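As structure tokens, here come the structures.
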Structure I
């Protein structure tokens, strides 16, 4: 089973109002040893925001601005990228990689946690169970199953076609996980040996 965001997120989330000063945000972050605060919504339909230590350093400290005169809403990111608690950890990691963020609030209707690169590094199971390795074994098994079914039922049977659909979906997912394109699917290889299988796969669904 894939670990999900909710399995590794931090549930105690510290929030701050957008109208608070940056000085208040810094005091909270220093007191609680936090690198980011989630900015509260003003109303139910509003989006959450986030203010991070980098926002404060890059936008306030770097310009010598008085943090008591700047409000959180002036330097926060809003709406911020959010994570669904059910999202698999490797997808959270990919989201972080693609967006270059380090943490995000976990939201399902309301704020339920915060997840960071540190959580992925320290609490997830990617060391013991890298997903694409498991996937390779599962795919090998599915290919073996498909070949067995096709040997029994015939290369042009519907069962054979369905078995290869399953393999192709798994291969596509594995390729997606690695962000790579497949040159040739297992079904293509099977068709080189059994050309009649390709036409049979054009069945009406």
Structure II
């Protein structure tokens, strides 16, 4: 049994094509302690870190794209993934944390191949996609083209499944901006577009 704290979109992506498993959904990660005999725990709500994690011995998988395990100071059975919408239904996941047989055994029946990566903000794919979205906003700032035309050009020109603005809408501009701001602290290449900042602020 796998216990999951997730938003509706995350829950549907994670479980929709994996109906052969025993899933248990809970409202909050704090409810995990009611299912201590579960095989694993997925905490997919962004920044929902619970003191309950300290009492769990089975693998805990958290959605933490921006903040690292080292920064969060979590125990060895906790791993990070990218839980953004659009990433949970993939068959290959990036995961940061200690390589462990128990972790690997959880993902095999899920039919998910895991790639262990460094415990860095953004992993690999999220930081690349965030940069693509940011560059698209810079292009929009410069009146290069419209959102729809940029999306179409990127899909036709690069064979991406989504255009950058479609990606931004699906992931949430707040999530993209938070990652860019974190990366910008140590690398000026990730400076967020002012238009992205403004648009995100207007949505909140």
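Rule-based calculations on the coordinates, nothing more; no lab input. All values reported here derive from a predicted model rather than from experimental measurement. Cβ atoms are built from the backbone, for glycine too; each structure is taken alone.
Side notes on the structure shown:
- Look at mean projected area of the Cα convex hull in nm² for each of I, II: the largest one is in I.
- Structure responsible for -11500, with helix-only ellipticity at 222 nm (-39500 (n - 2.57) for each DSSP H run of 4 or more, over all residues; to 500) calculated and labels I, II on offer: II
- Value 22.4, calculated as mean count of other Cβ atoms within 10 Å over residues 38-45, assigned to which of I, II: II
- Source structure (of I, II) for Rg/Rh (Cα atoms, Kirkwood Rh), for residues 22-69 alone, computed value 0.92: II
- Among I, II, which structure scores highest (criterion: relative contact order in percent (Cα under 8 Å, 6 or more apart)): I
- Of structures I, II, the largest value of mean count of other Cβ atoms within 10 Å over residues 62-69 belongs to II.
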